[in-house]
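Throughout, read-outs are computed from the coordinates displayed, never taken from laboratory work. These numbers were taken from a predicted model, which means no experiment stands behind them. Cβ atoms are built from the backbone, for glycine too; each structure is taken alone.
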Structure I
Amino acid sequence: MLNQRALGRQGLTVSEMGLGCMGMSHAYGVADERESLATLDRALALGLNFFDTAEFYGPYLNEELLGRWLTHSGQRQQTVIATKFGFDISKTRASGLDSRPRHIREVVEASLKRLQTDYIDLLYQHRVDPDVPIEEVAGAVGDLIAEGKVRYFGLSEASAETLRRAHRVQPVSALQSEYSLWERNIEAEILPVLRELGIGLVPFSPLGRGFLTGHAKPAQDYPKDDFRSWGDPRLQGDNYAFNLTLVDSVKALADKHGATPAQVALGWLLHQGPDIVPIPGSKRRSHLEDNLGAAALSVSAQEYAGLSQQYQTQGERYTDAFARFVDR
C-alpha cells in the first residue's frame with residue numbers, strides 16, 4: 001500500500017503517487033473503456049486515491065469516464081479528484097485560453113455534472129491566461145471553495161511570480177508541472193518558491209512521455225493521433241538519437257536493483273522531497289502495477305544523485321504552438 005503525502009499547508013493529503021487519467025481518453029491512441037475502468041479499480045485497491053483529469057481531455061470524455069467509474073464504484077469518499085479549467089474549448093478567444101471568473105464557474109458546474117459529484121477536491125487553472133489577472137482567478141476559485149464546490153486550489157505550468165501573486169489571494173495547494181529526470185526546467189527558480197510558500201508539486205509526464213520506461217520510439221513511429229508523433233521535439237530526429245543513450249543509465253540502475261526503468265525514474269522523483277506527488281499516466285493495469293512498485297525501491301541517495309548528474313536531455317519540450325501556453 002502507498003504512503004500518504006501532504007500537498008500544500010491547507011490540509012490536502014493524497015497517496016504518494018497519483019494516476020494521470022488523460023491517456024484513457026485523449027492524446028495517446030485508441031481508448032479502451034473496460035480496461036480503463038479496471039485500471040481505476042486496481043489503483044484504488046493498491047492504495048492510490050489521487051486521480052487527475054481535466055475538461056480539456058477528450059474534451060469532456062475523461063471527466064465523463066471518471067464520473068461513470070465513481071458512480072459505479074461507490075468510492076467517492078475514498079478518492080481525491082483533481083480537474084482543471086482554463087482552455088477555451090470553443091476557441092472563440094484569440095489566446096485559446098479563458099479564465100474569466102464567469103467562465104471558471106461555468107466550467108466547474110459542468111465538470112461537477114460530468115464527474116457525477118457535488119465537489120471537486122483540487123481545482124487547477126490548466127494554463128495561465130495572460131488576459132485575466134491571476135488575482136481574479138484566485139478570487140473566483142476562493143469563492144467556489146467558500147461555497148463547498150471546490151476544496152483546494154492549484155495552478156499548472158505557472159511561473160514563480162504568478163504563484164506568489166495567486167497565493168496572496170487564495171492559498172495554492174499544488175502546482176502541476178512537467179518534472180522528471182527527463183525534464184528539469186523548474187529546479188532553478190520554481191521549486192524553491194514552492195518550498196518557500198508551502199506549495200506541493202504534482203509532476204505530470206514523470207516518465208518523459210514514456211521515454212524513461214525504456215520503450216520509447218521516435219516520433220514518426222507513433223500513430224498520428226498520438227501527441228508524441230508531432231508535439232514533442234525531444235522525440236524527433238537527432239534529439240531522439242541523443243536522448244536514447246541517456247536512458248542506459250536508468251536501465252543500469254534498474255538492473256542493479258531488480259527493478260524496471262520506470263520504477264527507478266519514479267523513485268528518483270519520490271526521492272526529491274516529501275512534497276512531490278508524481279502522477280504517471282496509465283490506461284492499463286500492468287503499467288499501473290509496475291509504476292507503483294517505485295514506492296518500494298531501496299535505491300540510495302548517492303545512486304539517485306548520480307542519475308541527476310548524468311541526465312541532460314536534448315530538445316525543447318514543446319513545439320512553439322504549445323510552448324506559448326507555458327507561463328515562464
Structure II
Amino acid sequence: MSHLLPQPLQAGPLTLKNRLIMPPMATAKADPEGKVSPALLDYYQEKSQGGYLSLIIIEHSFVHADGKASNRQLSVSDDNLIDGLKKLAQVIQSNGSKTVMQINHAGSHTAPEITHSVPVAPSAVPHPRRNNLPEELARKEIAAIIKSFQEAARRTKEAGFDGVEIHAAHGYLLNQFFSPLTNKRTDEYGGNVHNRIRIHLQIIEEIRSAVGDDFPILLRLGAMDFKDGGITIEDSQIAAQAFEKAGVNLLDISGGFSGYMIPGLTGQGYFVSLTEAIKNVVSIPVILTGGITDVYSAERLLLEEKADLIGVGRAILNDSKWAERALSRFPSLA
C-alpha cells in the first residue's frame with residue numbers, strides 16, 4: 001500500500017517538504033446540489049500549485065442528504081457526482097500532491113432548512129451549536145448510515161483519489177456517538193468506549209470490504225472533548241488502537257467537541273499533547289494540526305517525534321504560497 005500513500009509514509013529520506021499536508025478546510029464552493037464547481041476546482045488548483053504539499057485532504061463531504069452540514073457543501077452521496085470528483089482529484093494530482101476525500105455525516109450538527117428533514121443523532125440530545133432537538137437513530141437507520149459511508153468511499157476510489165478519510169471529529173455524527181455528552185444510548189451503541197465506537201468499526205469494516213486492501217483509510221479523530229463528562233484522552237487511546245486493528249492506515253488528530261471552548265490551547269501545534277498520547281499507543285502514522293504557521297515550529301515538532309505529518313491548513317488558507325515560500329527561504333528543510 002505504500003506507493004499509494006504520501007511520500008512520508010514511503011521508504012526514503014524524510015524531509016519537511018514531504019511531511020507537510022493541507023488538512024480539510026470548508027470552502028462552501030460546491031454548487032447548490034453539492035457538485036464540484038469551477039470555483040472549487042480553481043481553489044484546489046491554487047492551493048496545490050507546485051506540489052509543495054505531500055497530501056491535500058478535501059473538505060468534509062456529505063455521504064447522505066440527511067447528513068449535509070451546510071449549504072454548498074461538497075457531496076459524495078450519489079454516483080452522478082463521480083465525474084466531477086474525478087476532475088477534482090486530477091487537478092491536485094497533476095500538480096504533484098496526493099489527495100484524500102474526507103467523508104462525513106453531520107448528525108445533529110445541521111438544521112432542517114439545510115437537510116429538509118429532522119436532524120438525527122445517537123440520542124435525543126441537543127447539539128451545543130444548534131437549537132434543534134434531534135431524533136434518536138434506530139438500529140436500522142444506523143445500518144443505513146454505515147452503508148452510506150461505504151458507498152461514499154467506493155465513489156471516492158472510483159473517482160481516482162489516493163485514499164479516504166472518515167470524519168469522526170468536530171461535533172459531527174461519529175463524534176456524537178463517541179462522546180458521552182451526546183450519546184446516552186443503553187443499547188450496543190452506547191455506554192462504554194467499545195460500544196461508543198462500534199459504529200466507527202462497522203464503517204471501517206464496510207469501507208475496507210468496498211475499496212480493498214490497497215486503498216488507504218484515514219480517520220479524523222476528535223480525541224478529547226475538553227469538558228467534564230466528555231471524551232478523555234484515555235478513551236481515545238483505546239479507540240485509536242481499535243481503529244488500527246480494524247485497518248485504519250493513518251490517524252488525523254483533533255480535539256474539542258464543536259461548540260465547547262478549549263481553555264489554554266494556543267501556540268504552534270496546540271493539539272500536540274493529544275497527538276503525542278495517541279502516537280505512543282499505535283504504530284500507524286499520526287497527523288498533528290492546530291495553529292501551525294511557522295516552518296521552524298513544524299520542523300521542531302517532527303524532530304521531537306510528536307507526529308509523523310504536520311497539518312498547515314490555516315497557513316495555506318491564508319497564504320497559498322506559504323509552503324513554497326517557507327521551503328525556498330529555508331532550503332535546508334526541503
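Given a value of 1.25 for Cα Rg over 2.2 N^0.38 Å, for residues 213-268 alone, point me to the structure among I, II it was derived from.
Values: I: 1.25; II: 1.29.
Source structure for this number: I.
Can you rank I, II by distance in nm of label points 7 Å out along Cα→Cβ at positions 21 and 237 and just name the one with the largest value? Let's see the in-between values first.
Working: I: 3.9; II: 2.3.
Checked I, II; max of distance in nm of label points 7 Å out along Cα→Cβ at positions 21 and 237 sits with I.
Can you rank I, II by relative contact order in percent (Cα under 8 Å, 6 or more apart) and just name the one with the largest value?
Working: I: 20; II: 16.
For this comparison of relative contact order in percent (Cα under 8 Å, 6 or more apart), the top structure is I.
Work out which structure the value 1.7 belongs to, where distance in nm of label points 7 Å out along Cα→Cβ at positions 69 and 85 was derived from one of I, II. The partial results should precede the final answer.
On the way: I: 2.4; II: 1.7.
Label of the source structure: II.
Please state which of the structures I, II yields 24.6 when mean count of other Cβ atoms within 10 Å over residues 61-68 is computed from it.
Values: I: 21.8; II: 24.6.
So the calculation was done on II.
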